[in-house]
Structure P
């Protein structure tokens, strides 16, 4: 009798342990999606305007630039790095792209020799500037072994200064209609910025999860020394991930400048922190490399968008919004550290 009771107790404990492990596994995999759905439900209860088609499209359009930057930042964080320069690189790339797209007529043409080019020339020029900035970051980090925080902090200042120097601190306006269409146009009722984000999210997800490049950056983030010993060219792939991050930041700059119809050297201030926040909320780990996914990052960006939108709809002060976002960053990092402790 006693033996039967003991065995029943053991089975009960085992069953509870398995149930707890199953729930924890579900929360680990899908917790961010559940949080997002919960936020949407709360937002819809707080404001009837939240679930309108116009508002939902506006949310995604607003996070499209941050989302583009976050795609690159996720890859950088996966390699156990950080990129503080993406907002400044965005500002530099957008003024270069705008200068190539500026209409050649008028009295305020910044560089007449560059103005009046087809839109694809502007896009290529802006993206090349972003990739160059990323290559410099990657070279400093991978080759000279400067900590990513320091290297990208230097680019954070240098790129912003270069943007100001290039424009003399003045905005570049009177851009071509084809260029403005990137940020202001739509296709089948969907704004072009949203379509660009969707396409780049799919491309980046495939790049990170289905290619040798992605396999190697996760290996580098998980254990750089082991990756080197196994024959992976760590320097090359670290350089490439920062080049890709620079490209996406530049693409974000093209989208935002075409949306407002002006290339401004001050654009992108603080965008890098929103992008890092989106990646961390989405599961990328600042305390351990080799962790992070693109679907998670997109959900992280959407959470920020829903939060900002809900606070706007409920007339919460912009100052409080900054405080709340700061608290979310700290909270996300604390949860990440606790999760990593629990997995050890």
Structure Q
């Protein structure tokens, strides 16, 4: 049974079957694929060997997960279709944004159904999250709480301050519930355990949404403009892989000043446009080395394809970002593909 089937209302949604996944990774590209049921694109922003982990528990249209990473990462992600995302950043060590807004530890983070997630993690991060079928949460909100969830979500920003009691309840419901459910064995009465757990989870999440403070500001609009600039630079970088645009060409194409460009990257990602574009291209090289190792005739050919012509500089940049040389990546990929 797949999680996606569970979410779209097929007969499997009536089955009480808990699915457990626990993965660790020392590669940012593998980390992007580690979280079940999500579509994600990760770009590592700071230098060094990557380490991350994911624990996920799912059942009947609900997924609970905890993800941790030791490097700053720019994430562009999509949750399972027609689902709400509600959770807490439980470790934030440095600058971080969720949905374009600054993140602090134990603030409330949300993602509306079918919305794209833009998440810039801190250098050391952990999030604890519930992903809930929109149909199930909306029905619960209407029948039990007598509330219109769509109207509530319209008033909740992607990041909100959360009261200590709300934080405590959410950590118990999501984090504690996930840890408990992950230990259940086959003899457990999953149906009864899940029914009571789910009721508490939905009630806790709705309470958190109701208590979130509305605090709209022009700053959020500015952040949307800044993120749009970053996304356009990414698109242009991928579209002109072999001949990376200069900063002047970027500014001309986007019709913005160099100052505006630099300011956007400083606010959204905390790095320069040049570093970001280089990192995006380095990730594409790494992806090719890992996905088709025996199709790689030479590393230089792949590097040149993505706009790296000076091989010693390329190797230095690659090692600084990923903590290993490109030939080490290729050799490991060839070994694993046997």
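Nothing in this text is a laboratory measurement; each read-out follows from the coordinates by a stated rule. Keep in mind that what you see is a predicted model, and the values were worked out from it rather than measured. Cβ atoms are built from the backbone, for glycine too; each structure is taken alone.
Quick check for you: by relative contact order in percent (Cα under 8 Å, 6 or more apart), which of P, Q is greatest?
Sorting by relative contact order in percent (Cα under 8 Å, 6 or more apart) in descending order puts P first.
P, Q: which one has mean count of other Cβ atoms within 10 Å over residues 78-85, as calculated, at 25.4?
Attributed to the structure labelled P.
If we compute mean count of other Cβ atoms within 10 Å over residues 30-37 for structures P, Q, which one ends up with the highest value?
Once mean count of other Cβ atoms within 10 Å over residues 30-37 is tallied for P, Q, the winner is Q.
Given a computed value of 98, 57, 36 for Cα extents along the principal axes in Å, which structure among P, Q does it belong to?
This figure was derived from P.
Here Cα extents along the principal axes in Å, for residues 278-325 alone was calculated and came to 39, 19, 7; which of the structures P, Q was it taken from?
Computed on structure P.
Give the label, chosen from P, Q, of the structure having the highest value of mean count of other Cβ atoms within 10 Å over residues 62-69.
If we compare mean count of other Cβ atoms within 10 Å over residues 62-69 over P, Q, the biggest value is for P.
One of P, Q was used to compute helix-only ellipticity at 222 nm (-39500 (n - 2.57) for each DSSP H run of 4 or more, over all residues; to 500), and the result was -26000. Which label is that?
Structure P accounts for this read-out.
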